[in-house]
Structure P
Amino acid sequence: MKQLQLLFVLSLLLGATACGSKTKQSEKESVTSKWKVGIQTYTFHKFTLMEALDKSKDLGLHYAEAYFTQELGKGFTEGDWLREDLPAEDRKRLLDEFAKRGIKLYSFGVAFYDTTEDWEKFFRFSKDMGIHTVTAEPRLEHLDFVEQLALKYGIEVAIHNHPSPSVYADPDVLLKALEGRDPIIGVCADIGHWKRTNNDPVETLKKFKGRVKVVHLKDLSREMDDTTWGTGILPVKEVIEEMKAQQFSGLISVEYENYGDSQLDDIKKSLEYYNLLIK
């Protein structure tokens, strides 16, 4: 009788352990399933935006962060580029081109403007294009106005961190600038630029817990050039784990800044590595 009781207790314990493991696994899946992986179209800055979208489709990506001044390409006026004052018919055609390829235009950036009038024009255009989040580096004196625009137009702002002379090269400057601000304003975490400015990507990511809206994911060689994720000097795996811990739910922008004509296969390898990490 005692043996039967012992077996019963053991079966309950094993069942509870298995159930706990499944729960943890399902929690991980529910976190990463909210992530939106897309292309930062600057990756394809040697090409037109239409060519960039074709390459993104080939990569199986369904989101995009588009940068301004990229030539639009086939179907548009020759030499015309992505800009805030595109005519209405070009705006519609542009959104149609994204939709035809199954890609959501999720974000514009990284944006820089000198006047409040230009910031207003940028947000108005972004609203018209159905943008969810803009990545930007506003002047510190423009932050109050940018916050007002974000609330007015219902568009999230993710502040990016280029190296010096950008004031946001120092994460503590951004941390202080965000104090007391509406949650609609947060961070675009470029882990490559954090490394370039001697900031640990994982520890810096922790500083902005709850504020990270976009991650520019990449890996770098010792020469600070783009390389396949998981083969360079950046702690990509640890960054992913920290994103899971923070319940991140925003955009992951695939960004290769020094993209060459033959790097499409390299990006595919990076995405394969990413898919292994989120399992």
Structure Q
Amino acid sequence: MVEIAGIKMKNPVMVASGTFGFSDKYSELVDLDKLGALVTKSVTLKPRPGNPPPRITETPSGMLNSIGLQNDGLKSFLEKDLPVLSKFDVPVIVNVAGETIEEYVEVCRTLSKETKVKGIELNISCPNVKKGGMTFGVDPKCTEEIVKAVRKASSLPLIVKLTPNVTDIALLAKTAEAAGADGLSLINTLLGMAIDVKTKKFKLATQTGGLSGPAIRPIAVRMVWQVAQAVKIPIIGIGGITNVEDALEFFLAGASAIQVGTANFMDIETPIKIIEGLKKYNLSDYIGKLK
């Protein structure tokens, strides 16, 4: 049993937002009760259709996506998705996104009334939307304002998801911590682009998208290490984790927990395999023990 940002978990392995849907479709393939926590796909106040296709393309050791936070909105999540998630014996962390601070606040305030919701992951780092998302996460002043507003509106454990598309991620981390964050998750995807040389066209309809997968792991590890030197709150490491060794790398850099994302598309059993593999290790000998 571990406790991350005030959330009690069986182990420190979660699934990353946007790579596991709302988990209902995966329950027949994976024993969800074995996970440390379920992190939902982003939930916004109102339904979002997402970006037009094509919005996913493979890249060397990774993928670019520009889904655009497609979801059916808060009302649908509460009526359809949360009841399904409530059947599993695992903490539910809801990833929350929005276009305005007021939208974030309203969603988080409403979620605070739901006993099954054990935490909020504040998405201020999505690079695939025109309003909100990364717009908040690249500006320390905006980060401070939105984290303070949500902290005031909700008593749930608050994890702020940081964007790597900044010059100094440690500064944003310290800002979020000072504003009331209980924990940090990093990194979200890196802004990238792919071009089809045969058609001379963009491979994504939105031109740019978020790069994820093993290709970004060295950057993610470096940023987790930098942030670990700057804050005292727990860090959840994300970025290209596909096996136990990858996870240990993040723990050594200073993460207290991890999320598995893109690897779920390659092998849905990846998080479970990592959980089983980590049982051979005493994580207290690894977390933050980089020499």
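The table that follows gives values for the structure above.
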{"quantity": "Value -0.22, -0.29, -1.51, calculated as log10 I(q)/I(0) by the Debye sum over Cα atoms at q = 0.07, 0.08, 0.17 Å⁻¹, assigned to which of P, Q", "calculated": "Q"}
{"quantity": "Percent of Cα pairs over 15 Å apart, for residues 201-248 alone - highest-scoring structure of P, Q", "calculated": "Q"}
{"quantity": "With helix-only ellipticity at 222 nm (-39500 (n - 2.57) for each DSSP H run of 4 or more, over all residues; to 500) derived as -14000, matching label from P, Q", "calculated": "P"}
{"quantity": "Read-out Rg/Rh (Cα atoms, Kirkwood Rh), for residues 113-192 alone, computed value 0.94, structure in P, Q", "calculated": "P"}
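Coordinate-derived values only; no laboratory data. Predicted model, so just to flag it, every value in this text is computed and none were measured.
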